[in-house]
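Participant: Some structures to go through are shown next.
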Structure I
Amino acid sequence: MHDTLFSLVERALTGNQRPLEFYLRDQSRLPGPRPNMELANDVSNLLAVSVSRCPDNVHSLLTYFVNGDRKRIASNTPSEFVMLCGIMAFGTCTAVYSLWLPETLNLLDHYACSPYGRIREGVEIAFRCLLEAGPQDILPHLMELAADGNYLQQRVAVATVSEPVVLYTPDILRAALEMQRVVLERLHQASADSKKEAFRQLRRTLGYTLSVITAAAPDEGFALMKQCASWNDSNITWILRENLKKKRLAKFTSHTEEVARLLT
């Protein structure tokens, strides 16, 4: 598959994009429960290797894949997979070719609002690539989404930093904790929107992200959880109880029991 993919990518970069597109569609595993993320990663990495050699060609291909006119696509289809590949590749390519950063951030902010979970997952992966390459550029942007974005943009911001692989410096961990606090406070103040689907998507994501950050920074994380428990907010209570169920917090028995008592 790798030889085939390499050849198709090279052809696409010379202007013959359709064979690669057809291959991605055929190998997408969609419709189905899970897209071919291994293939999406391979395409992203091959294009990232090529971007310094022929940036205009790579850019043209990626713009084609992410649907430059931004028309609506159908969920769980090969077309969605092609877009997913383009979004992920914009992240990996921009991580090594920073001239694209403003455009890529704008694109990721747009697709963070997608109604489709797979597209939002691609946005998170792209943001993580950028975060690992240059946290000094990406952390402020993610914080801006957490503080001022809509519910789906907030969701992408907290989900992006809630993976152990990106929590590798004190600065990132501090920022990740602050994003959780900011978004939890915004959710607490927006209970009137609790029946909106985007609100529910954000709440569902916070139902696991807080425990990821707390496992990495237990003193600060549990302090935030205890503060939130005092709000007597049904949505926040649900979020805290979901996080307390996570195995990653099982070793912090005294802390989890204290938070649980505050919720009774």
Structure II
Amino acid sequence: MTRPSLVERAARAVGRPALAAARATRDLWLVLVGVLAGVIRSYRPGGRRPPGALLEQLYVIGNRSLVFVAVTLGFIGMVMMYQACLQFSRAIGDLSQVGVQFLRLVVSDFGPTLTGMMLATRVGAGIAAEIGSMKVTEQLDALRMSGVLPIDYLLAPRFVASIVMTIALSLVGGAIMYGAGGLTAHLSFGVNPRTFFDPSLVLPRHLVLGLLKAACYGAAIPVVAGFCGLRARGSSEGVGWATTAAVVGSSFAVIAIDFALSVGALWLYGGEL
């Protein structure tokens, strides 16, 4: 038997991961299409929606994540504002604009993106673990045998609830982050609260960009987590793999969406953003 050449071995080493990535991308796209179709089927007038599923997921995703998001964004706001005031005072000695610029960043980027990252860890892991457990114990097959589509029953309500609660938590977390930053600037550097809490430079486009980011993050997290859960194999080891992959994939999706929307907004508005 002829030994494969170096070129053949290199082609196989590169081709196998490329094919696996292509199949995963295709499967992720199919999950996204299936979730969107499931939302339309479930929440259109007269659609078959699981009773109470949406309210339950609104509570699980939103209410149970509120303290986690609030505490995390509050401390991050304090640290960021302390460092910003420290560097501004060393460089130019003028802290009159630090609050205005910080608010623009919180509204258009920091608030929704950090909230999305926090939800990617908590909500993404939970969705992947639950669906992965149902996959390896053949509960998804039981749903199909009962005439219920697993995506409609499991992912559609989580998709809608994730979008709604990511937007809501972004607003709450951004407000806490800005308030904690203002308190830090006042207590540590004597910044006047009237000067700090000045929303004059925040334009409607900043708010629209922040809400758009939050909605996209809320849509991406359950899709990626559900995709990872549906790919779980074996037993508890497969569920652990799915949970880890969901956290990594959801976090990467948040970062990629943030980059894409930020570049698009910069291209659209230029220096006026």
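Readers should treat all values here as calculations from the given coordinates under stated rules, not as data from a laboratory. All of these numbers come straight from a predicted model, not from anything done at the bench. Cβ atoms are built from the backbone, for glycine too; each structure is taken alone.
Participant: Who wins on FRET efficiency 1/(1 + (r/R0)^6) of positions 129 and 233 (r between Cβ atoms, R0 = 30 Å, to 0.05) among I, II, i.e. which is largest?
Facilitator: II
Participant: Comparing mean count of other Cβ atoms within 10 Å over residues 17-24 across I, II, which structure shows the greatest value?
Facilitator: Across I, II, mean count of other Cβ atoms within 10 Å over residues 17-24 peaks for I.
Participant: Quick check for you: by FRET efficiency 1/(1 + (r/R0)^6) of positions 137 and 193 (r between Cβ atoms, R0 = 30 Å, to 0.05), which of I, II is greatest?
Facilitator: I
Participant: Right, here's the next one. Work out the source of -23000 here, i.e. which of I, II gives that when helix-only ellipticity at 222 nm (-39500 (n - 2.57) for each DSSP H run of 4 or more, over all residues; to 500) is computed.
Facilitator: Label of the originating structure: I.
Participant: Of the structures labelled I, II, which one yields 3.3 when distance in nm of label points 7 Å out along Cα→Cβ at positions 73 and 169 is computed from its coordinates?
Facilitator: I
Participant: Hey, mean count of other Cβ atoms within 10 Å over residues 97-104 derived from one of I, II reads 15.4; which structure?
Facilitator: Computing mean count of other Cβ atoms within 10 Å over residues 97-104 on every structure in I, II gives 15.4 only for I.
Participant: With log10 I(q)/I(0) by the Debye sum over Cα atoms at q = 0.12 Å⁻¹ coming out at -0.74, pick the structure among I, II it was computed from.
Facilitator: The correct label is I.
Participant: Tell me which structure, out of I, II, gives 30 once relative contact order in percent (Cα under 8 Å, 6 or more apart) is calculated.
Facilitator: Of the options listed, only II reproduces it.
Participant: One of I, II was used to compute FRET efficiency 1/(1 + (r/R0)^6) of positions 33 and 89 (r between Cβ atoms, R0 = 35 Å, to 0.05), and the result was 0.10. Which label is that?
Facilitator: Answer by label: II.
Participant: Comparing distance in nm of label points 7 Å out along Cα→Cβ at positions 161 and 201 across I, II, which structure shows the greatest value?
Facilitator: II
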